[in-house]
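Before anything else, here is the set of structures, which you'll find just below.
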Structure P
Amino acid sequence: MDTIFAPATARGKAGISVLRLSGPEAHHAVAALCKGVPPVQRASLRKLTWMDVQIDEALVVVFDPGHSFTGEAMAELHLHGSTAVVAATLRALSAQPGLRLAEAGEFTRRALENGRLDLAQVEGLADLIDSETEAQRRQALRVLSGAVGQRAELWRGQLIRAAALLEATIDFVDEDVPVDVLPEVSGLVAGLLAELKLEADGVIIAERLREGFEVAIIGAPNVGKSTLLNCLAGREAAITSEFAGTTRDVIEVRMELAGLPVILLDTAGLRESSDAVENIGIERAIARAELADLRVFLTLDGEVPPGCAPVPGDLIVCGKADLSGTNNKTLSVSGKTGVGIPQLLEQISSKLGAQIAGSSTLTRERHRAAALDAISALELAQVEIATGAGRTELMAENLRRAIRSLDVLVGRIGVENLLDEIFFSFCIGK
């Protein structure tokens, strides 16, 4: 396998730039630059020299196979963050035989191939790098730490147990094996179905944590929606004027609210209009609001405009509190003076926080698809179980299909695991 190298930090000037090497020649490549291999897993300050010319004085760390991110021999060069220093070091590494520049994501791919990470952890690592809010960081770190793999292993273990019971009745009928295994198998399948359905339902909320919760501000024209959006965003994101119908399209503003990623949507004012262009904006506003995770209805008189009715969980807020004063029954806000804005933000974060309680360990549509496939297989197994012991082979095949569906999350499961469970449980072959 080739030894690969690449910068691990962003391009451009910085205090430090890190180069990483991974593969069988990693230690030799570092030795060629440092005139010797530094102590393993200890940082040491070394002069980097190539062709009798000193490149830099850098902090060098080397890792033995099995003790690195990729699972291979690895090394890191912590250089001064000069573009010239980085370029010279890359040239020196390129000149050594057996070394090449890494492809995009190749270090992480090797970590996956060498069993250092499972596929879900790879996705968690990508999410952690992309995280912008505290909630995104926590969710990504949970996945990176192996939470998905741990749950999948627990589910697989229960499926293996159920499959082992059925396989024992099929293949070892002459051995000392319990005959009526269906009650235990039925219980395992029912419990797994309940867990998997709960996890599959929670993926939508977990995806929202990754991509952002949409909060739509809707109402009649000229009630202060754009002014409110600008106040919440802290900048002039939308055009405001005293003329009704200024906003024609949906305006998006990303922000962090109580650690949550939020996309605020300013929409066209809802009203009956003879203006064809304005009607297009109104249709877009209604369509986007219906898909939003939370809607803030802004009103001046407590009346909700036609076309979009509030549902439980939506917020109804009185606007332009600087002109109309505050309302004791309904939260009043002013985008101009900031009156009621802290209370509005608190209510929005509270509503979204309540939704997070329904999120699952699974975080991606790929995870959800695998869970739904496993659910389908287990539901078919339940049908076969209900018919009695005469369809044991079909029950076992559906359990195997469920296991294969879960394999896409963390890896493969071999026949040895199934046989080991049978031998352990029933002492077959003694």
Structure Q
Amino acid sequence: MSNEIEGTVRDFSRFGEGVVATSQGVVFVPGVLPGERVSLMDIRPRGKGVLYTDKVRVLDPSTQRQDPPCPIVGRCGGCPMMIASPKLELRFKRDQLEQALRGLPNVEAVQRGWVAPVKTLGYRRRARMAWTAGRGRPRIGYRRPRSTEVTDVRVCAVLDDALDRAFAKARAVLGPHLAGEGQLHLAMGEGGGVVMALRSDAMQPPELYGALEALVTEGVLVGAALKAGGASVDATWGSPREVRDGYDGKPLVGTVAGFSQAHDEVNRALVARVLELAAPAERDVLELFCGSGNITIALAATAKSVVGIEQDEAAAEACRENLKARGLVGTIRTADAEAWRSPTVPDVVVLDPPRTGAAGAIKRIEKLGPKEVVYVSCDPPTLRRDLESLCAAGWVPTDAVALDMFPQTAHMECVVRLERK
């Protein structure tokens, strides 16, 4: 499949790649925009039933194309929308929400909303990278599109300045000592400093442990953690837990290498929309996948009662800690939200599941029968699947908001409110 083939980009894939119909089949191509005439080379299978190439010449550029502020766009896999105009990126993301809603009952009456951030570069307050070490210096950065190959990254246009500076210093110190393959988590920590957590199945040399200790001692990081070679617990230096500003402006303590939202500005808007749609004041609220309490602390401020369900014990404990620090009351259970059985029927269920959605939790909600559901999603296709299930069981959507949590990328957050008929 090495011959050169011409074609026209008909659309974006859900991951922000160009979709090009050719005589060999549909090819996914990063770095191109809908409507562009392109010439493709070295087309190869990449996964089951998928053809892919990043060897492309743009013959007829789109008027919506713009010069990206990053030299490795298309290779790192992180920001496919960086070549697109803001207008085109907006259209693509709003279409994702519409596809999730299309054909559902009451869809014409659903109140739509869109939240766009002021800051579209230097916004990421957390990032997950990877490394691979072979001969010579390891590559440290992001994985290429549809590949396990790591693109070396020295600076990142969407990382918060503090994270970008700490990453540059840390990679220079850690690089010579990394072995095998692994993941590197960057986040904000205590006092506005930076924390780093490394994860690897490979044994790591003693020099890496010493290098992490030095980075904390010298103040490049406020905390670091390393779990490698089958270890069951982290080796830690300083305070490696993530600490961010909560919705109320007070510190929100997280976990080591745990989940949090990437964009502080948009996260505040997301929590505000959940509060608006859930209307928790003087009501009983069940929150599934509550994590460290990003939404929980806002719900608990006015709710009659809040029960939060979180499978990860460290996140559940952080949620309890965050409630206690604010003098708020909530019952946080360490349990699988997909299998939780509530002894009582709440007024509203709020859920914020991972990208895989919440098929099991949706079945539980259907049996529980709350009047209202507020669903926070980072993946429109699994959101669509779960909305279809709820609608078939008697709920209808009333409100849907898309939030640009990840500018320059193909990802976003959605909040949908449903009401039982």
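Ranked by mean count of other Cβ atoms within 10 Å over residues 20-27, structures P, Q are led by P, which has the greatest value.
Matching task: -15500 is the computed value of helix-only ellipticity at 222 nm (-39500 (n - 2.57) for each DSSP H run of 4 or more, over all residues; to 500). Pick the structure from P, Q. Going label by label, the one that fits is P. Given 2.7 as the derived value for distance in nm of label points 7 Å out along Cα→Cβ at positions 52 and 404, which of the supplied structures P, Q does it correspond to? Clearly, the read-out refers to Q. If you rank structures P, Q by distance in nm of label points 7 Å out along Cα→Cβ at positions 228 and 316, which sits at the top with the largest value? Ranking P, Q on distance in nm of label points 7 Å out along Cα→Cβ at positions 228 and 316, first place is Q.
Supply the structure label, taken from P, Q, corresponding to Kirkwood radius over Cα pairs in Å with the calculated value 22.9. The structure behind it is Q. Here distance in nm of label points 7 Å out along Cα→Cβ at positions 132 and 348 was derived from just one of the structures P, Q, and that gives 4.6; the source is Q.
Between structures P, Q, the calculation of mean count of other Cβ atoms within 10 Å over residues 92-99 yields its largest number for Q. Which structure, out of P, Q, was distance in nm of label points 7 Å out along Cα→Cβ at positions 68 and 308 derived from, given a value of 3.6? Corresponding structure: Q.
No value in this document is a laboratory result; all are computed from the given coordinates. What you see is a predicted model; the values in this text were computed from it and never measured. Cβ atoms are built from the backbone, for glycine too; each structure is taken alone.
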